[in-house]
Structure I
Amino acid sequence: MTLLTRRNALFAAAAALPVAPAVLRGAPARAEAPMQGLSIPQFNRFMLGGFEVTTLLAGTRTVDKPQETFGMNVDAATFQAASDAAFLPVDRAQFFFTPTLVNTGSELVLFDTGLAPEGILAPLAAAGVTPDQVDVVVITHMHGDHIGGLAGEGGPTFANARYVTGAVENNHWAGAANDGYEAQVRPLLDKMTFLDDGGSVASGITAMAAFGHSPGHMVYRLESNGAQLVITADTANHYVWSLAYPDWEVRFDADKAAAAATRRAVFGMLAADRVPFIGYHMPFPGMGYVETREDGFRYVPASYQMMLAG
């Protein structure tokens, strides 16, 4: 008869364990599957009242020396401190280009078109949409990363669409020597409607003047069944170095004082009304909220709020 002692019990338990894999016994490790690389989603879809809203990642790239673009009027120490607080490096930044597609139930409305046709067509296809299905293309402003996807070598990308943009914006670029405007926009003028502040794109989609980033830059308020969202386009080009610090100068802003005033007005409104927004250059999927913080704002990325809205 074997007495069950504590020592015997430990030996018995050890004997019952499975044999350790070779890697744990000092044998060389072998990777069982290849690395797959970085994965980035191409679209994000949610409901806003009766509207179906889809953000589309039309491109992303890494850019060096971000203070040559953001915070041009602050010293390096200030830029470093703000970046450190947000866990951001100061030597590189990631840019995102995010058009938005809105299905109102009667029309498909696309806001901005990315840098080139192939950039917008890929996420559209991933989202199950063909370019001929787009009914309306809204251009928030006419910088190249917003109009680049309007047309390519094969002609207009959205053959069945009508086009909408701000009157002030179009008048500015029509009188400037700009190759992008001449190639992408002017050929479409006979199919284009021009809006002023408060103009309507479609039922529930209203233009709002937000000048400064460009001479006639516009944002758009969506309203459906009591739900609201604002497409802020390039009102802020970065969630920290532009939105959080609205007075920091941005290289791409045509009128830097007006752009700063617009940031304070637009994001102050969003914070006060607790309305979500989609920013063209926010980290994908581009949607979040904003709250006031000291003399500026804090970006709050959306999590699951829109999953509960349906």
Structure II
Amino acid sequence: MAVRARGLSLGQRRAVWAYIFLIVPLLFFIGVRFAPTLFAMSVSLFKWDILSPTKPWLGLQNYETLFADKVFWKSLTNTLLYVVLSVPLELVFGLTFALLLQSAARWKGFFRALYFIPFVTSTVAISWVWRWMYEPTFGPLNKLLAFLSLPEQKYLANPDQALPSIVIAIAWQAVGFYIIIFLAGLEAIPADFYEAAKIDGAHAWDLFRHITLPLLNPTIVFLTVIGTINGIQVFTQVLNMSFQGTGGPLDATKSLVLFIYQQAFRSFKMGYASAGTVVLFGIILLITLIQLKVTTRRVEY
């Protein structure tokens, strides 16, 4: 009665304080996410050259120029290739090592930490290590090929090999994260399912195909979406591993984010770069909507 005398019940007071504490991160999120997004959308409608005091209105002209730019389409194609090549590698190797770690009797924690270290290591440092490994003259990979009497490769200097070479570095760094998430998914599968299947005469492949994979479906969907979004936003590896950080040779490794970066901070075409950012935002938004559609669907096994 004393609480109600002050106007609010205990539950209402808790709700009020909950909203008060939610306001601070909400304002931060609006200031860091929504406001810059809206500003980028508005800048994309102007000829926004940071070196010029005037900012003429262009309307949709930046988008028309963007969609007619061959380098933009090359960058977009490369970005899709990063996703198509890296995500399956990360999924396959992540699940494979997770299964091996789950069956290990000892040193599980040690191996988990060992595989996870690359994921938390600086991407710039990892990129330069891989760039050194790919070095045609004194890199260890070509030295190994020469030792095996195999032809040496140019890797990052070859337009046909440069993008797959960067994909390998991306997948190698990310696979530790996939292992940890897959292990969490595997440990959530009840052991009773496997025991019942073994009693019915199921073999290892049958257990994997009919129990492990179906029950890992939410985990696989989650990792696929996360990997796709990360692949679309690939930047650091390309900047540090490609020829002079330009996405070469012959734009063979240039990603969409690197294209936007070059337009904004090398050519100082902020309006044009913002148009590319809006397109990138639309692609990621589409993938997010697909994620919400897939992950909220009820699945029965």
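Bear in mind that the values in this text are calculations on the coordinates, not laboratory data. As the structure is a prediction and not an experimental result, all values here were calculated from the model. Cβ atoms are built from the backbone, for glycine too; each structure is taken alone.
A value of 1.4 for distance in nm of label points 7 Å out along Cα→Cβ at positions 180 and 236, calculated from one of I, II, originates in structure II. Here the criterion is FRET efficiency 1/(1 + (r/R0)^6) of positions 36 and 268 (r between Cβ atoms, R0 = 41 Å, to 0.05), and among I, II the highest value is seen for II. Tell me which of I, II gives 1.4 when you compute distance in nm of label points 7 Å out along Cα→Cβ at positions 84 and 228. Comparing all candidates, it corresponds to II. Out of I, II, which one gives 15.9 for mean count of other Cβ atoms within 10 Å over residues 212-219 as computed from the coordinates? The correct label is II. Have a look at I, II and say which one yields 16 for relative contact order in percent (Cα under 8 Å, 6 or more apart), as calculated. Among I, II, the structure yielding 16 for relative contact order in percent (Cα under 8 Å, 6 or more apart) is I.
Structures I, II were shown, and Cα extents along the principal axes in Å at 85, 71, 31 was computed from II. Structures I, II were shown, and helix-only ellipticity at 222 nm (-39500 (n - 2.57) for each DSSP H run of 4 or more, over all residues; to 500) at -6000 was computed from I. Sorting I, II by distance in nm of label points 7 Å out along Cα→Cβ at positions 124 and 188 from high to low puts II first, with the largest value.
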